[in-house]
1. So if we calculate mean count of other Cβ atoms within 10 Å over residues 205-212 for every structure here (I, II), which label has the highest result?
2. If you rank structures I, II by relative contact order in percent (Cα under 8 Å, 6 or more apart), which sits at the top with the largest value?
3. If you rank structures I, II by mean count of other Cβ atoms within 10 Å over residues 85-92, which sits at the top with the largest value?
4. Determine which structure produced the value -8500 for helix-only ellipticity at 222 nm (-39500 (n - 2.57) for each DSSP H run of 4 or more, over all residues; to 500), calculated from the coordinates; the candidates are I, II.
Structure I
Amino acid sequence: MILPPATLGMLGGGQLGRFFVIAAHELGYRVVVLDPDAQSPAGRIADRHLVAAYDDADALNVIAESCAAVTTEFENVPADSLAYLSKFVPVRPGAEAVRISQNRSAEKGFLRQHGFPHAAFADIRSEADLDAANAGLFPGILKVARFGYDGKGQVRVADRDAARVAFGQLKHEPCVLEQLMPLDYEVSVVLARDAAGRVKCFPTVENSHRHGILDVSMVPARTSGCLAGNAEEIAEGIAQKMDYVGTLAVEFFVVRGQLLVNEMAPRPHNSGHYTIDACVTNQFEQQVRAVTGLPLGDARAHSAAVMVNLLGDLWFLKDSQHSHEPDWAQLLAVPNLKLHLYGKHHARPGRKMGHFTVIGGDAQKVQESALTARRLIGIRDE
């Protein structure tokens, strides 16, 4: 067990890292953040910010020498950097779990190997692979195997000819061709698992997306208790098979009432932000607890909640060429609304700049209030 005031290492300086720093500070820990952006949200509030690449040998050695344990806030940190650090300090989650999650091909292969439900897919590394792909995968979605997130790096393809064109647009990067599924809706499960294998699941979340980016998350999800229970069971199974330690998110498609795993994130997750205001212990505090070996906290929700993402587009509603700070007073006048801005140094369309969460005892009223606030601040359905 690692007790405060020990120093923890965080690879990644975005908003997830920022919330981790806040949670670690509340528990009495110090944090060193490694991120190449001198203005990174987490780096600006950390005890020390190493402005360097994630594979910078000198920076990694500083972390190895000064930190009692290391974690990460996004899956595209080089797994080799985590493996190197693990020679000196506990790294949670481990390099192998991150390696699986940062590559769609490896991720789908992991799900298939262990019998977890997933959409039909094929690995695509050449046009010959496209020619050999099962015709049942069309219409489908061609997704780059690495560095795709928030709808980036993926193209819907109606047939094999369209897939060839899309493969060229994606610069012939290794891809996964996934069958396009008739979605009922999407849900996710965020959990924490400690080194002894104990697991705490947060309530299953229902998610809706806009332009490929998470828009709204609702708890409780409008789904059966049985399906929510199955989602948590599958997520726990994935964590167990990876020998995972830390906070993990598993996203699911619900197709004709059945769960299919979409992807995993080896870190806290956007759809888990509601836990900051609606749960006894939030996902970031759980990450701190799991990384340090402290007992996991109570993951129970004490309120219904709806979380809404705030993208950089809102800064350009008045003028498409120049940014203007939105009128946050409109949101803060809404009862039981909690606003979280991430401290990013400039806004741009599609960039996650913050979120708000509405909580309360009546799920229907919470949903109505959150969607009204969403319209008030200028988010429009298209």
Structure II
Amino acid sequence: MKKIRVLHVLNMLNNGGIENLIMNMMRKIDREKYQFCFALIEHNPGHFDAEVKALGGEIYLFDNTEKSLKNYRKSLTRIIRDYGPFDVVHSHCYFFSGYILGIAKKCGVKVRIAHAHDTLKERAQTLPRRLYQQFMRMLIRINATNLVGCSASACRFVFGKDASFQVVVNGIDPDRFKFSKESRSLVRNELGLADRHVFVHVGRFSAQKNHRYLLRVFQEYVKIDKHARLLLVGWGGLANEIERWIEMLDLQNNVLMIGPCDAPERYYCAADCFLLPSLFEGFGIVSVEAQCSGLPCILSNTVPRECKALEYTWFIQTTDDDISQWVKTMERAVLVSIERPKCAERIKGSVFDIETTVQILAGVYSSAEHMGTGGQAVGE
């Protein structure tokens, strides 16, 4: 049987949200019918390179001698023509998807997907930047056959408020994140947590994740629960700065920096509450992982509501005046009674299950079998 070949275009295969979504899909999709290939803009070794190849995928690299539109066009054209044919090009390049999918269209790729993953990048929204976004939105509509995104807000941000799009939430593997009493005991013993109240944050150490606000909130909470602990799972460019903030706020005995981690589920099991005060999120998949593990979750009000899978999830603003509301909600959260092992069963089969995500996107990929050469763009 001829496989449907899908070319994912993205920067690199880091251990980030986009990459984890694609890899979760690759593990679950019928690899006898679909082959995932990757066109990577950056040449740095990726976290998932070895697994991609083990699962039958292929990795191709852009020529990085210069960063220019001409070079990107030549590189992607070469990849499609030399290693194709590809039935689908699935672009994860935010606004730049408009240009990527234009190249795919010229190369005769039938299904061209623009995927919105975020609501705001960390660059300032200057006039030139806004003009660039407006122009790329136009290119996306001209060149994409399908517009999908992890939330309605992410889709509206990337595609425009009046665009016709499909929301496909980022699914997870419920079995992986199911609460384990044994894992909870093991991690708590390893970290010397005993019977303390434990809060956890999972995410890269970047301005977007708002660690400074998180630490200010936790500083206030510790005033009423001095033995509480906060686990920071992740790593990134702000690691040293976060360490300084911890010292400035005198939280050295209360905050544990876990570092980069391939098994965040261990720390969800050990914790009593999950905190995510992000400045913006396209979806917030870590919050779904935490809910699957049976954790009450307190999220910033900029996190899309689509990530609310279970009832004990609260959304709060992140102003100075709202710190007390975070603290009160944390007090409430650690007292909530949840049958944690049953939470994964509630996620299973829902829109938050990776099997559902795979089913939806596999349907989009399979539409290539019924399309003529080129494929009609959403704006045509």
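Quick note: the coordinates plus some simple rules give every number you see, no bench work behind them. Predicted model, so just to flag it, every value in this text is computed and none were measured. Cβ atoms are built from the backbone, for glycine too; each structure is taken alone.
1. Details: I: 17.0; II: 19.5.
That would be structure II.
2. On the way: I: 14; II: 18.
Going through I, II one by one, relative contact order in percent (Cα under 8 Å, 6 or more apart) is largest in II.
3. On the way: I: 18.5; II: 24.0.
If we compare mean count of other Cβ atoms within 10 Å over residues 85-92 over I, II, the biggest value is for II.
4. On the way: I: -8500; II: -11500.
So the calculation was done on I.
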